[in-house]
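Asks: So, here come the structures, one by one.
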Structure 1
Amino acid sequence: MLIIFSALAAIIPMTIYLLLIWRFDKYDREPFGMVLANYLWGAIGAIFLALIGSFILTFIISIFIKDEHSLGLFGAIAIAPFVEEITKGLFLLITISSRKFDNITDGIVYGGAIGLGFGMTENFLYFVSNADNLPNWIAIIIVRTLFSAVMHCVSTATLGAFLGYSKFMSRGKRMFYAFIGLCFAMFIHAAWNSSVSFQSTAPLGFLFLFITIIIFITVFTTSIARERRIIFNELSEEVSNGLIPSSHLNILSSSLREKTGWISENIRKDYIKSATTLAFRKLQAKNSNGASKVYYENDIANYRKFISFLLSGSKV
């Protein structure tokens, strides 16, 4: 029964965290199927590769470090952050190729999803291995649910944020920011592992992670606010062109769009989604070139036609 409870204790909190992150991206929400795919990569693929990578590196390091305790500390502080942040981040390199992935918010959502998936599986393994001691089992569930798994989320989300920030930059700059993001992710991971590896520094570890989470929430909130400004600025031109009524501009770029009564209810959701996508496609077209720019420009024309069709049959 403790195995079943361990599974529930690992799955339920991480699923709730995942839904919260996904829902918080309220202006240009990512397809949940893509978010789930990243979550499952963290839970299965990244864990599998991390186990292999950690085994290989630990075997090599054991040639030079003979003491088991010292080897364990080195593994937690150096090997785990290095291997795990790379294996978690690998899938982001696939996700970033999607035209839907275009800004910091997207990187936070997808990176956070991977980290939560990884944290879920790692938590389950820890919970099962300590299932014979109930007080210890409960304590581990609390610490790992509130801190260790969240650390995985924040560290990989940090890499995702850097990838999203540099999405439309030159290849050299993208590689530079990807490297910096990976270094930050490893630093967060290593700082947490090193601090909680010693009883004397554990309080500093909790303080460090608490501050890191505050910074993470601040960046996420700021990025969401930026998306709101993008919608307002890009749709302002559509108001000038007569496509979108001026009375809709502030509504479409705020939480007011979720309320009823400002437009026919049978088109409201399609209208919000189309207008929001149009705004981001316009920004993407400005930042792109070549085939990508042509794709976005064609998409812009299609969304303008669709919005015109929606509004032509609705009382606005």
Structure 2
Amino acid sequence: MNSEDQKLQGVFPVIPTLFANDNTIDFAAQKKVIQFALENGAHGVVCPAVASEYNFMNLDERASLISLVTQEVNGQVPIIGGASAQTTDEVIAAGKSCLNAGITYLMIMAPHGLGKDIEAHKEFFATVSQSLTGAQIILQNAPMPIGAGLAVDDIIDLVKATPMITYVKEETLPSGPAITALEKTDIPHLVGVIGGGGSRYMIDELDRGALGAMPAVELIDLHVAIYKAHSEGSHEKARDLYRASLPLLVSQIIYRMRLTKYVLDKRGIDNDVVVRAPLPEMDEFTKNDIDRMLFDLQAVAK
């Protein structure tokens, strides 16, 4: 269950969905990746989100994944349940699945289908809020075509109109000015902003007051080390670690979940590196390049 004694703060990796070659969820590997996140210092976990390929899963698969994550985490850290979906009814169903598992932090994306119509977004979140009593909503503002890519003034308007939105995950580019604007706006129920975008802009976001980051999971130890150094005032160390993360994160922009699962496999989380999302294949040259990046990172986060 979520611990709500303190605000969400730190590094919250998105747990990927590890599929087997027969396209079913590999639950044995799934348990290992959750433990990998916990053992490497994650302050919480997020599942299922875009990097979990939630939009390529049915509601039953999502519910089974939520159940497994809840069991494996066992109250050690907060869980942020992903409740984004294509329709309002699916969002409510996914949200209730999380609530039934004891997860009250729900991340919900401002839907791409509503475009820039802020009044439609207000109505959507009002409907969702009425059906998901007891939840705290993390508004995910993802860029188009994944999300609606709302402008910061519209985000502020939406948050003010929706008391259940207590956090914003800002992922449009540039994310920094939006984070600054949100931090400067007096919204009593808004606890804070969390960075996204694969943590490719993590230092800028933390410098501007972001509470933390939600990266993919494969470099969780490095991202935790960056956050720790920054929090302790060791800003040059944080920047050195951050710079070390960038080569792999640049490749991640292209291969996304396929790269995440490949790197996890290389780091001891045996899986079939199967993705459902339509992503580019990685040829042997690419894999060798990634292997070299991992070799270079071996001692960085120690």
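Asks: From 1, 2, which structure was helix-only ellipticity at 222 nm (-39500 (n - 2.57) for each DSSP H run of 4 or more, over all residues; to 500) = -26000 calculated on?
Replies: 1
Asks: Work out volume of the Cα convex hull per residue in Å³ for each of structures 1, 2, then name the structure with the largest result.
Replies: 1
Asks: Quick one: distance in nm of label points 7 Å out along Cα→Cβ at positions 47 and 263 came out at 1.8 when computed from one of 1, 2, so which one is it?
Replies: Matching structure: 2.
Asks: Further question on the same structure: For structures 1, 2, calculate mean count of other Cβ atoms within 10 Å over residues 15-22 and state which one comes out highest.
Replies: On the way: 1: 16.6; 2: 20.4.
The structure with the largest value is 2.
Throughout, read-outs are computed from the coordinates displayed, never taken from laboratory work. No experiment lies behind these values; they were computed from the predicted model shown. Cβ atoms are built from the backbone, for glycine too; each structure is taken alone.
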